Structure P
Amino acid sequence: METLTSVEIIEYRAELAGDEDALRALDMIEDCEGNLEDAAIALALRVGQEPDESERWLEGLAKRWRTVICREEFRQAIAGDSIEPALQILRTETSMPRGLALPVALFVLKTGIEDFCKPLEEKLS
């Protein structure tokens, strides 16, 4: 279970202060005591999606966009000091609802981009 601490939430809130979608996602993450999975499901329900399971749904959502997430451009963005460039890639290069971009990016960051992309790399080699 990937979670954010209250300190991490505060830090992301400061970094993303001008991004209303990200702030709403952070509010939900905070309401869910930092649990990214629970927050993502609640955010998905708000935008009319119907998550089919309550465990590992966020991972499944992220996997749907693995080809975008595992590109070098996203890898560099997620490895930087700011999460905002990674959010922009998800928002412009996928049809993912804007409010779910932050939980997905944070899930990948917490999981580790190398571990997340390893199955795709193995499949391609």
Structure Q
Amino acid sequence: MSEIDQGKWRNALPVRKLKNGKKKMITVDKKLILVGMHENQYFATEALCRHMRWPLAWGAKVDDDCIRCPLHQTTHKITDGELVEWSPFPLFPPYGKLLGKMSRQKDLTIYETRVEDSQIQVYF
């Protein structure tokens, strides 16, 4: 097996660039990802919401180990990407449900993280 097939740890950003409660959208190995810190733990996900592909760095909230897209409130667990709620859109619920039916429900991709040599690393 080649090194690519086995996966590899990649530097995402220096530890000093990410404070607790913050998140950043970055490109690592041509993949757009979101790296964040919640309750002093790092996490990494695909950068765009699975519902309408909105950038999660632009207003997504992390609470109770879940990340919620600001656009239509689609919610996923940051531990494993499991879908918790699909497009409830709180301002006008029927509209959110209709939009939710326009795309297939999907889990969010989660990447393993670690800190090595003052770098937050992500495993692909």
When Rg/Rh (Cα atoms, Kirkwood Rh), for residues 44-115 alone is calculated, the result is 0.97; to which of the structures P, Q does this value belong?
Q
Check the numbers for distance in nm of label points 7 Å out along Cα→Cβ at positions 76 and 108 across P, Q and tell me which is largest.
P
One of P, Q was used to calculate helix-only ellipticity at 222 nm (-39500 (n - 2.57) for each DSSP H run of 4 or more, over all residues; to 500), giving -2500; which?
Q
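Each reported figure results from applying straightforward, stated rules to the coordinates on display, with no laboratory input. If you're wondering where the values come from, they're calculated on a predicted model, not measured in any experiment. Cβ atoms are built from the backbone, for glycine too; each structure is taken alone.
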